[in-house]
Structure I
């Protein structure tokens, strides 16, 4: 239904002293590390929420480096959905598709900017595609 909170808890970044040969492959991975249900005050009423703990990793091939960002997302919904998602997590370590989609998109959108900044600080290649500007020379109208 809605994301009502978000925070980072850890940044772990490294650039190894290697000279890569050829192209570098960059892999992204979001891992859900844990889920806790609780009750919080939102707009003067009690709301059931899930606190979802995550780790977002960017891994560079040829052992060039790694950027890892950990944090949590607080997701609010009906008490039935919160209870159902918590039960499924406790049993299968999975989130249902609807909740998973909302949370994963939110995590990616929030962490992509931070990971881009951290990778740039270490002179690692951009982990997300950046817009390209092309200038055509000699074009006549």
Structure II
């Protein structure tokens, strides 16, 4: 299929995730309404936003933290059929996900209503956490990088 002739029932979205580290621990957020499903802070990029600006905005909205954005840790894609937009449209969506390593000097987290808990988790405990699909590949890639250093 030619990108410029994309079907009206399909779309691309870009989702950004932050692997925020502080004192040897990584910040994770529990998805509201789930028993034990965790994810990394982040969200969808807005149309006129540079990648890192979008990530900084999403992290601030979801955690209240100011972060410095570092290198890309992982990039992958996922198909979401259907994806429901805020205006109730439902489309088949290909999501491009990009996870960046981020740092902060702040410890106090103020979560949004998208999440109902947060934890600063030591790297050696991340493997035991149940992560949502939007974050699990980023965590796996991050742990491989940590092990190789």
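A short reminder: the numbers here are calculations on the coordinates, not readings from a lab. What you see is a predicted model, and the numbers here were worked out from it, not measured in a lab. Cβ atoms are built from the backbone, for glycine too; each structure is taken alone.
Hey, P(r) over Cα pairs in 10 Å bins from 0, in percent, for residues 73-112 alone derived from one of I, II reads 22, 28, 31, 18; which structure?
II
Starting from the value -6000: which structure in I, II was helix-only ellipticity at 222 nm (-39500 (n - 2.57) for each DSSP H run of 4 or more, over all residues; to 500) calculated from?
Details: I: -9500; II: -6000.
The structure behind it is II.
When you work out relative contact order in percent (Cα under 8 Å, 6 or more apart) for each of the structures I, II, which one comes out largest?
Numbers: I: 26; II: 33.
Greatest value across I, II: structure II.
If volume of the Cα convex hull per residue in Å³ computes to 129, which of I, II did it come from? Before the final figure, lay out each step's value.
Details: I: 179; II: 129.
Derived from II, not from the others.
For structures I, II, calculate mean count of other Cβ atoms within 10 Å over residues 25-32 and state which one comes out highest.
The structure with the largest value is II.
From I, II, which structure was distance in nm of label points 7 Å out along Cα→Cβ at positions 97 and 129 = 2.6 calculated on?
Considering all the candidates, the number was obtained from I.
Kindly point out which one of I, II the value 1.6 was derived from, the read-out being distance in nm of label points 7 Å out along Cα→Cβ at positions 41 and 105.
Only one of I, II returns 1.6 for distance in nm of label points 7 Å out along Cα→Cβ at positions 41 and 105, namely II.
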